[in-house]
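Asks: Take a look at the structures listed below.
Throughout, read-outs are computed from the coordinates displayed, never taken from laboratory work. Everything numeric in this text was worked out from a predicted model, so none of it was measured. Cβ atoms are built from the backbone, for glycine too; each structure is taken alone.
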Structure I
Amino acid sequence: MRIAFVDEGPDLVAGLVRALDDYGLDWEVVAVRGAEAPAGGEAPDVLVSGLPTDAEARAALIDLRERHPDAVRVLLLEPGQEAGALGQLDGAHRVLQKPLDADELINTVEGIVDLRDLLDSEELKRYVGRVDAVPAAPRMYFQLARLIRDPEIGLTRIADELSQDPALVARVLRLCNSAYFSAGREITDVRSAVARLGLQTVHQVVLASETFGHAEGLSVIEREFMQDRALRISRLAAKVLPGSSAEQASTAGLLVEVGRLLPPPQDGSLIPDYAQAGAYLLGLWGLPMPIVEAVAFHRQPRRMHGTGFWITGALHVAAGLVMGDPLDEAYLHSVGMLGKVPQWQALMEQDLARAA
């Protein structure tokens with residue numbers, strides 16, 4: 001693994017080298033100035049850079065990225081830099097905060113290694129690397145995840161955080177008042193949405209809104225159609241796999257078609273399988289590996305050897321039933337779930353009736 005730091009200070013590089021030694025990792029860390037090639041001539045696996053300070057630095061970084069399209073692009077931001085980084089976020093696969101936590105970067109890179117082992121396709125890596133505007137990771141979704149994990153955080157703080165993005169609030173309220181979530185009385189403010197629906201449901205609504213709210217190249221009608229279908233798959237997946245894994249199954253359902261949001265590369269090359277491309281993107285965003293794997297293999301669940309039914313199986317069933325695709329009956333029989341198909345079909349039909 002070769003990590004190249006672009007225009008970052010020697011202390012940052014030295015600190016990461018020490019952390020790698022502590023972990024016993026033999027990764028190589030190099031420093032790069034401007035658009036120069038990394039020392040040693042080998043292509044970097046990861047490019048880590050701060051926010052360019054001027055047009056020359058921005059052009060040099062773009063040139064470096066174009067010469068290494070397969071490299072994962074990590075953007076480091078100082079506190080308060082997010083507003084000024086909007087033009088750079090589309091070019092980054094992951095965004096980390098300064099001061100850089102070596103453990104966080106190591107976990108980020110290891111997650112990418114795991115994902116590439118799973119999706120070891122040179123064609124897929126080149127495709128995602130050549131896409132000019134990679135869909136941005138759902139920032140508010142991850143921010144809420146951090147807040148929800150803190151037992152000291154109450155509903156008011158959650159509502160205040162959401163209220164920082166009026167456009168997102170409008171989309172969230174619209175979803176909350178849809179047939180999927182409405183309990184009869186219209187919800188007019190974020191705090192009421194959180195109080196009535198609960199943190200986890202609002203968290204999922206935010207994910208759906210952020211994922212589909214800015215889909216490039218799609219009309220409003222197309223975005224709403226995909227969002228509606230994602231919500232139906234999400235709800236059914238959580239019912240197919242109830243219990244402690246329901247939330248991850250629900251999240252996987254919301255993101256199962258995220259690969260369709262990737263625009264075609266400008267060089268005209270073919271788009272690979274949307275499930276594989278979407279899983280690769282989710283891995284870059286930092287979603288848990290079970291979700292990434294489920295999205296990658298939901299249409300071919302037998303490729304997940306030794307994992308039984310779990311999230312991949314639930315997503316296979318939910319996506320297949322909602323989208324009208326045939327289920328892999330041999331797989332379902334092998335994991336002892338084939339007899340439950342009529343029950344799952346009934347659940348889907350109940351959901352459709354509710355939304356009508």
Structure II
Amino acid sequence: MRKSIYAFSGDPITYGHIDIIARASEAFDNVVVGIGANPDKKYMFSLEERTEMAQRSLSKFPNVEVISFQGLLVDYAYENGIGVIVKGVRNSADFDYENILHQVGESQKLGIDTHILFARPELAHISSSAVKSIQKEQGLIHEYVPLYVKQCLEARMSGQYILGVTGEIGVGKSYVSQRFTQIGKSRGIQVHDIELDHIGHQIIEELKHPRYDEIRRQIAETFGGHVRREDGTIDRKSLGEIVFNDSDALKKLNSIMSTPLQVRLRRELYGKKGLILFNAALIAESDMAYLCNNNVVLIYANKQTQEARLTSRGLSQEKMQRRLRCQFDFKEKNERLQQAIERDNQGKIWVVDNSEGKDEIERTFDEVVTNLKIK
């Protein structure tokens with residue numbers, strides 16, 4: 001049986017590390033992943049935290065075992081009958097460094113060899129330090145690390161615990177978010193309610209940056225010049241008449257708005273601490289649950305309550321049904337979110353029945369605080 005060890009600090013583990021480990025798991029019968037503890041190095045996460053992040057990130061590999069160790073790697077390998085150390089190399093500087101470590105290991109005369117795996121070009125830019133630098137400036141790191149690791153970094157570096165709030169129209173997303181804010185205040189927990197719709201309104205109506213002028217021109221070219229006012233801003237009512245009556249048109253609008261929404265969302269997140277509510281109707285439909293690490297409050301209301309609320313907004317039955325058809329129903333949203341959780345091995349859905357006469361909001365808030373370990 002061929003056994004190898006891949007050792008690193010895991011502060012934190014990244015997709016670059018995971019790719020090397022995955023390839024090693026194909027080349028060897030067993031791979032031990034060793035999380036090292038160097039007394040001369042200052043870590044962001046404790047040894048226990050780094051080990052847990054690695055274990056969760058590597059749970060899909062049946063022949064990979066995660067351990068923590070101290071001392072010389074070659075000593076651990078020798079004592080545990082491991083004949084090969086696996087190294088991942090991104091560039092010539094890495095190669096030279098790992099060559100030195102190999103020679104040092106050879107000097108101990110324990111018969112431990114080194115197996116070099118070169119990083120894939122598309123992953124060569126990923127490192128633990130790069131991830132932390134991006135998170136420091138509120139950048140997107142979901143393509144650098146698994147979502148559980150992203151959640152840990154947001155909590156440790158930014159003091160942020162991001163929670164999605166979603167559901168069909170008329171179920172009370174804004175009301176639940178407002179209640180969360182009030183309950184948080186009474187509990188001494190900061191809660192920030194970020195509504196994606198409001199950010200979208202800023203992009204098409206208020207923001208003066210050149211890029212958003214271009215976005216507004218693109219919307220007018222896609223949906224017709226009549227949706228653009230003389231001052232260059234977009235008439236939301238005219239645009240809504242198109243996109244809320246045609247699911248394909250709504251998809252086109254979401255595609256145009258995706259990148260600017262993410263940029264402005266990062267702006268909104270910057271400097272905020274505590275529980276961050278990401279309030280958006282189309283989290284499931286747009287595959288945006290990664291932004292909240294698949295942690296979502298999914299709101300439900302019975303049809304009688306939902307229709308009464310939409311009628312009070314002045315929507316006719318015809319308009320009501322057209323808008324409902326443009327997005328997933330409760331069951332479809334739930335299924336799509338569950339699929340994301342299973343795919344990423346991360347996340348949780350809290351279902352809140354917000355029908356008339358129901359009050360599950362405070363209980364759910366306390367469950368969220370406990371689950372996300374909000375301090």
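Asks: Can you spot which of I, II the value -14500 was calculated from, given it is helix-only ellipticity at 222 nm (-39500 (n - 2.57) for each DSSP H run of 4 or more, over all residues; to 500)?
Replies: Only structure II yields this read-out.
Asks: Here Cα extents along the principal axes in Å has been calculated and equals 61, 47, 43, so which of I, II was it run on? Intermediate values should be presented prior to the final figure.
Replies: On the way: I: 61, 47, 43; II: 82, 46, 36.
This value belongs to structure I.
Asks: Distance in nm of label points 7 Å out along Cα→Cβ at positions 18 and 330 was computed and gave 5.6; which structure, I, II, did it come from?
Replies: I
Asks: I have 0.15 for FRET efficiency 1/(1 + (r/R0)^6) of positions 98 and 178 (r between Cβ atoms, R0 = 41 Å, to 0.05), calculated from one of the structures I, II. Which structure is it? Kindly include the intermediate steps, with their values, before the conclusion.
Replies: Values: I: 0.55; II: 0.15.
The value was obtained from structure II.
Asks: When distance in nm of label points 7 Å out along Cα→Cβ at positions 138 and 154 is calculated, the result is 2.7; to which of the structures I, II does this value belong? Could you put the intermediate results ahead of the total?
Replies: Numbers: I: 2.7; II: 1.3.
Checking each candidate, the match is I.
Asks: For structures I, II, which has the highest computed value of relative contact order in percent (Cα under 8 Å, 6 or more apart)? Please list the in-between numbers first.
Replies: Values: I: 13; II: 18.
Answer by largest value of relative contact order in percent (Cα under 8 Å, 6 or more apart): II.
Asks: So FRET efficiency 1/(1 + (r/R0)^6) of positions 242 and 338 (r between Cβ atoms, R0 = 30 Å, to 0.05), computed for just one structure, reads 0.95; which one of I, II is that?
Replies: I
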